[in-house]
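What follows is a set of structures to go through.
Quick note: the coordinates plus some simple rules give every number you see, no bench work behind them. Please read these numbers as outputs of a predicted model, since none were measured by experiment. Cβ atoms are built from the backbone, for glycine too; each structure is taken alone.
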Structure I
Amino acid sequence: MNANLTSTMHRYKIELVTASDIRDFVNAAGTCKGKVMICCNDDYCINAKSLLGVMVAKKMQWNDLYLLMENDDYSKFERFIID
């Protein structure tokens, strides 16, 4: 991932356990302005506004998921943030 892009974004470690978590997470991401991504150790990133993308990430059992946002919408994702 582009280091310049990630350095300007807000980063939080997250956990998505159930299908309901995934749905609620994607719905929250859809209300955000700007880029919202889920990354696995900054190696692989997907659009957090994509239900299919987030489901595939969970199915592939990505470890150490991080939420990256252009705008800090912490309150929308607070229940998914760990650490």
Structure II
Amino acid sequence: MSSLGTLAEKLAEDTLKVQDALGEDRIYMEVAQVLGAASQSLEEAFLTEIRVRLAERKARDFLNTRLAQAKAALEAEAKSRQ
């Protein structure tokens, strides 16, 4: 991976950790503004990394919800048989 990609990846990971710790979900936009003033290339790479991670979180939440629903349905079915 290029140094640009490596930097963007690490910065995205750190930014999301700070967002989670502070309970603020838009800090990455502020970081992107700072980056944009210095390096448009790094800003674009950073935003791509952020979007990928946020999308992955949403997909995992979806899967976890579906799994919980399926487990609940199976448990309800088992109880109704008793």
Report task. Given a value of -9500 for helix-only ellipticity at 222 nm (-39500 (n - 2.57) for each DSSP H run of 4 or more, over all residues; to 500), point me to the structure among I, II it was derived from. Result -> I
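Work out relative contact order in percent (Cα under 8 Å, 6 or more apart) for each of structures I, II, then name the structure with the largest result. Show your work: numbers first, answer last.
Details: I: 44; II: 30.
By relative contact order in percent (Cα under 8 Å, 6 or more apart), the leading structure of I, II is I.
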Query raised in the report: With distance in nm of label points 7 Å out along Cα→Cβ at positions 47 and 71 computed per structure, which member of I, II shows the largest figure?
Result: II
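Hey, Rg/Rh (Cα atoms, Kirkwood Rh) derived from one of I, II reads 0.91; which structure? Don't jump to the answer; show the numbers that get you there.
Values: I: 0.91; II: 1.28.
The read-out comes from structure I.
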Query raised in the report: Looking at structures I, II, which one was distance in nm of label points 7 Å out along Cα→Cβ at positions 15 and 31 calculated from, given that it came out as 0.5?
Result: II
